[in-house]
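Values quoted throughout were computed directly from the atomic coordinates according to the rules given, and no laboratory measurement underlies them. In this text the structure is predicted, and so the values were computed from the model without any measurement. Cβ atoms are built from the backbone, for glycine too; each structure is taken alone.
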Structure P
Amino acid sequence: MILDCAIIGGGPAGLTAGLYTTRGGLENVTMFEKGMPGGQITSSSEIENYPGVTGEITGMDLMMPWPAQCQKFGLKHEMVEVTRISKDGDTFRIHRADGTIDEAHSVIIGTGSRPRHIGFAGEDEFFGRGVSTCATCDGFFYKGKEVVVIGGGDTALEEALYLSKICSKVYLIHRREEFRSAPNTVDRVKKTENIELVLNSVPDEVYGDNMGVTGIRVKNNDGSLRDIEVPGVFTFVGNDINNQTLMQEDGNFLCDMNEQGQVIVDISMKTSVVGLYATGDMRVEAPKQVVSAAGDGAVAALQVISFVDELLN
């Protein structure tokens, strides 16, 4: 039996797509997620910026009810790894890790991205306890405090500017003298009084206690070390897009990508391949917020309902 829709990925985008497709009338929808549904947000220790959610809540607590809500309307969850998505004529083929294949009339993919880690001591140990990759998510927790930002690209500088409006001081650590960011962004950073540039330097070790980060040790190019006492460290050195399932046997991707490996979509989440929709952090211009990913899933699902209805009737 051919699925009406195969959803690849069980984060906020995939779960919302599952909710909208099934509640919208599609009877044969399966979400493929090799682990427990919820996505990256489940590792967050506190969520304050999801609409309608008040009080202290963890990412795990936020996502806990989502699968049950979706399954109430008929969404099926296959806890298997999908290695590849291909298309044969009008039918998509979902290749499982065990070699079996499912077929579908449409596909919504939302496999997300993962922040690129730098690799300094303590980075993994204190991730979520003072080390963050999202200023929009976690910046407010450091209101009126000093923080460190690591990176030299557009994202790092823009996030440093964002944090400078919340925090008392921002130390911007970059391994070179010059930045890779847009000149006007660099000018804004240099003119912001509470941003201190720590150039020609790399993070050596972030340290802390049971409560979280208390500081970071920085190594300068001349070999000297500097300790900066801060409760928060933000790293922005890029993201790796989880687009492997779109790679074909010939080495090309199933749909159009940009140079960063992000899936190119229009405002309806449509890709260059008819019937294939990309959502969440893996698409171009993704805000990388739970509420945005959920919105993507809803938009893609509404498109799929119309697409499948037109295809089969």
Structure Q
Amino acid sequence: MNVARTKPHLMVKLAGPRGFCAGVDRAIQIVEQAIQKFGAPVYVRHEIVHNRYVVESLEAKGAVFVEELDECPDDRPVVFSAHGVPKSVPAEAEARQMIYVDATCPLVSKVHREAERHHADGRLIVFIGHAGHPEAIGTMGQLPPGAILLVETKEDVAKLDIPADAPLAYVTQTTLSVDDTQEIIDTLRVRFPQVAAPKKEDICYATTNRQASMRAVAKDADAVIVIGAPNSSNSRRLVEVASAAGAQKAMLLQKAADLDWDFLDDVRTLGISAGASAPEILVTDLLDKLRERFEVEAEEITLTEENVIFKLPKIVTA
């Protein structure tokens, strides 16, 4: 007689909010609207957001992704990614008389304007961020070389070659770890008590909310999976937050098909979240994959509701 094997039970705690933020949603809509208005192809400088599923979906609709503006023809529209670009990029587009659409997240643009104001007031600026990240390149590219100094860690603060009484301000990347960034800021304030701070926190609401919900989920989880791309700063920070909050193990996963089942050995409670550039369909796919092997009991752990909406630029809506 065949006895039906029962699947092991898996408790899944879904962190909320998770996935798309308002800036990412706006950037994707900008590309879609540009294709609808101008026809394909529409060029996009850099990945519009850091997620292969999103990029491939837009490619199927007529977007062409390039790394630099010189890969774009003069007679087709180009969209600048949500991470922001140095001022030299739109300047080059204008010189070539190109149609361009800036999809920079408004919260990143806010940091750009802060940096400009501090520079106009005669302050040297310390930028807390990740070297080589598009957002860091874009922010530092708002001002002349040398006007902004990059620090990645509190150890970097000690290496700054700045007079103790120099007029100084700091700004930060929007997708950093809230806790790690505060440590750097505290170190900066000890060494430079006169340093000017942003009027409002630079780390964006979506990053802050996702890290808070991750802490709530991870403290009771044997393991955590974060859906996101390896080049997504906010997704990688969620993995770090999960480990710091008590999860025995945590991993970044691009898509359900990439899951190594050995990761779930001895896991009874699994936390799941998604970075701000990861669509909810990737979470759904992962849950479907888990149900093939487990009796999944899913629970939403939602700390706050998000209702932020950013307007689209008139160039794609008019």
Structure R
Amino acid sequence: MRIFNDWRDLQSAARGAAVALGNFDGVHLGHAAVVRAVHAARPDLKLAVLTFEPHPRQFFRPQDAPFRLTLSHEKAAALAALGVAYVYELRFDEAFSHLTAAQFVREVLFEGLGAAHLACGADFAFGHRRGGDVAFLGQEAEALGMGLSIVPAVSDAEGPISSTRIRRLLQDGYPERAAALLGRAHTIRGEVVHGDARGRTIGFPTANIYLHQHLEPCRGVYAITAQLPGGQVVKGVANIGQRPTVGGLEPRLEAHLFDYAGDLYGAEVSVALHHFLREEKKFGSFEELKGQILRDAAQARAMLDK
């Protein structure tokens, strides 16, 4: 898969694709339906996705707590798994935010990408102050000779599948239910950094990853798997939170990988959350914490081995 960060001056080979439009945060089952719809409409064309970085909400509301389900590299991996050949990950900045809906369609989609066919969800809105909707997009696309597929929301018994629903499930401690809407386990990917080495002293070395712009799930302990550089997948147990027993401050993920002794410092690791075991709590002593970690690890092993 190839990633392009500008719609201007694209080489001819990168133009003329069938393009799915949206933010695609999480690349959930609803997003997958949009990607499949544009491919089904024009299977003879390269399959592409147009999305934005940073997420427009990050740009307009930088004071908000981190909310992203997938950062750029995670989103790209999920889209590649759907067979996407090109990702147009356009920089969402002040200038881009002032493009009118008409300019977005003509200058970006038509002149820039040379899109032959488009697809989007029924609630897709775009352009300065979200001035364009799917009715406007259909009108403009037809005038310019671009096809358009408007894809209904994918729903389950609880209603339409959305990134907002998935965020709420993760914050409430239901990773299994979030996975059902994503079509895969929710992952947090980042660089393994040095911690305070307390876990190593009691036989539980951990790989530490700061959450940064990731949504912070419910604080507590999870049964996890970690995908390491090279593709190896290792089971483990992880704590997400501030580690109150040892006076932690910034939320982070601390993963203990079962039966693994390699050095992961500086490596990019993707941690998948499978089961929520318990909420984070402060223990009266380090020995009490150690005993609970032993019980957590045994429970996580048993759940992951099923």
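Here are the numbers:
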read-out: Top of P, Q, R by distance in nm of label points 7 Å out along Cα→Cβ at positions 103 and 295, largest first; value: R
read-out: Structures P, Q, R, by FRET efficiency 1/(1 + (r/R0)^6) of positions 31 and 215 (r between Cβ atoms, R0 = 30 Å, to 0.05): label with the highest value; value: R
read-out: Top of P, Q, R by distance in nm of label points 7 Å out along Cα→Cβ at positions 127 and 255, largest first; value: R
read-out: Among P, Q, R, structure where relative contact order in percent (Cα under 8 Å, 6 or more apart) as derived comes to 17; value: R
read-out: With Cα extents along the principal axes in Å derived as 71, 40, 37, matching label from P, Q, R; value: R
